[in-house]
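Asks: Several structures are given next for inspection.
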Structure 1
Amino acid sequence: MQSKEILKVSEILSTMLRVRSCSRIHITLIDMNASLGRVDGGVGLTLEEPCIEILANSDIADEGAEETLERLRKAVRKVHEKMGYDSQHHPIHFKVLSTYPSHVGLGWGTQCDLSAALAFSELYGLSLSVRELAELVERGGTSGIGVAAFEYGGFIVDGGHKFTDKRGFKPSSASKVPPPPIIARYEFPSWEIVVAIPEFKGASSSHEIDIFKEFCPIDEAEIGKVCRTILMKMLPAVIEEDIVEFGEALNLLQTIGFKKVEVNLQHPSVRELMEVMRGAGAHGVGMSSFGPTLIGVCDGEGKSVKREAERFLSEKGGGRVILTTARNRGAEIEWR
């Protein structure tokens, strides 16, 4: 990310900041057993599209998608509260240029929160790190993928939290611990990625909390399969740019561990769409987070997979399908 020297108040009033963040795919949580003393852990991937793009300064009128605007405002209220500032002396307003749906598995909440916090930090010369921003807006309490995607982009593995710190199996929305350490980050190959977003909402809030309570801890044998698949199949495939091996690993992860729970709780159409995308040529298809968003990883078959996914969704209530690639860099800012 680019930066800027501390601005005087008079300069802030006439300066516009553009923030463009990314969406992310949360491929799977790793260890929802915690018998070794750590919990969570995650594997994820940063996408070029869809994205959240905003303009921010101290005196523009709020404009754009209302749900995103309200999320941005909420994040700023947290920053004001924790930093001891007030909105009269440290105002910030937003124009939303681009956004995407909430609670579909693309990390909308984290990207909104961090975008707002980064804009505030830059406008008022606070020079806060992404990790400091995440702690201010209370993101990364379960998965560190969204925070790391915002900072670095690429393919990411995080190491979860000490169970003594977290004290339970909880989603990020119910967890106040700091973001976990990143234990691996790699550039992702330039494969085509089909992102299919059905017109359903994934689990969130109290429903998400109830799922963690009901299904955790996951059996140790299942966790062992998840870890082995990530370490001995998925990670080498990313490094060696082997799309066949990566696709096989992605497919396998849908059937084991906590990801199996997430997939089995979906509307039947989501699981049908996974098979449609595989049948159209995707080497691997996986669901992000609690869904319902799916990705299909392709090598020349992207347009065909996108077309078949669009056809299926048009018959099943609608949705959006995007053909994109991985993003190997984090959020970006530009001063105007």
Structure 2
Amino acid sequence: MRIAQVSPLYERVPPVAYGGVERVVAWLVDGLVARGHDVTLFASGDSCTRARLVSGSDCAIRLIEDTADPQAFHFAMLEEVVQRADEFDIVHFHTDYASFPFARRLSCASLTTLHWRLDVPGLSTLYRQFADMPVVSISNAQRAPLPWLDWRATVHHGLPADLLRFHDRPDAYVAFLGRIAPAKRPDRAIDIARRAGLPIRIAAKIDNGDRAYFEEEIAGLLQMPHVEYCGEVDDAGKNDLLGQARALLFPIDWPEPFGLVMIEALACGTPVIAFDHGAAREIVEHGVTGFLVDSIDEAVAALAKIDSISRAACRAAFERRFTVERMVDQYLHIYEAMVRDAQPLQAG
């Protein structure tokens, strides 16, 4: 099958350090190529891929976001997808609603995976105008604000089974991995660790838009004696940070559409303590691979019994539910159905 994958340009594919959507795109693309499909990736020019790369920008836009208009790059890339549509059987967009006006002009089948939250004011009005667009959710919870969209499936993210190593003997610390942002609540993680009497290691990206929050709310907390701030980490650093942690703290304060770090932790055998918002309950099996909590008090209590969680069971759940092979299988099933439906009926 001739498949185009269209990535956001904010990070390269895959990202060097933090980055969710572009990382998932990288795994999906390489998985499709490994199955023998002809894959073209539209992404930033510094991307590394097994597919044919079409550059939408010289580098990840994050590196030039203060001096460039990111939407200009995206619109130019999306227009090139339209101009080259006859080269593909299907185009798979990962650029959320930005792709919709372009997708309507394609001469081939198209699909858009929605990677972001859908409860923001104004989105309902926009999506009503594009209710005909076939879309995929990354969790069932993500659909809740807009259940009437043309949902084709829910496809949970998957990562390569050999990317992160299983660790059966953790150290004493807990980990927080993600972004320093109000929705991610690193302050909660720091407080939970303090009250549990455990050190915490924090590896997190600070976006320019969150710089004021970091300086006003978080920077001082990083000076506490039980806190170690590690900055951003690459895959090797992530393997060590998550794998050696006693638990991953995921104290979110928003309807997280998925939460990639949770399955990364499970791949390492590390249980997850997550606030019960968004997709958390679709990933964490309460009492089996971690605990779902509703307060800091409950999180502290969960940490006190974290050793009751089998790290082998965490790894087994990852292998059963969250590998890239399962993700590729699901997407191929969707692609095949959409390409078949898009073919003109044969006479006779």
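Bear in mind that the values in this text are calculations on the coordinates, not laboratory data. Not measured: the values here are computed from a predicted model.
Asks: So if we calculate relative contact order in percent (Cα under 8 Å, 6 or more apart) for every structure here (1, 2), which label has the highest result?
Replies: On the way: 1: 25; 2: 15.
Structure 1 comes out on top.
Asks: Assign the value 72, 45, 37, calculated as Cα extents along the principal axes in Å, to the correct structure from 1, 2. Spell out each step's value before the answer.
Replies: Numbers: 1: 58, 46, 37; 2: 72, 45, 37.
Comparing all candidates, it corresponds to 2.
Asks: Separate question: Given 19, 15, 10 as the derived value for semi-axes √(5λ) of the Cα gyration tensor in Å, for residues 172-251 alone, which of the supplied structures 1, 2 does it correspond to? Please report the intermediate quantities before stating the final value.
Replies: Working: 1: 27, 19, 15; 2: 19, 15, 10.
Computed on structure 2.
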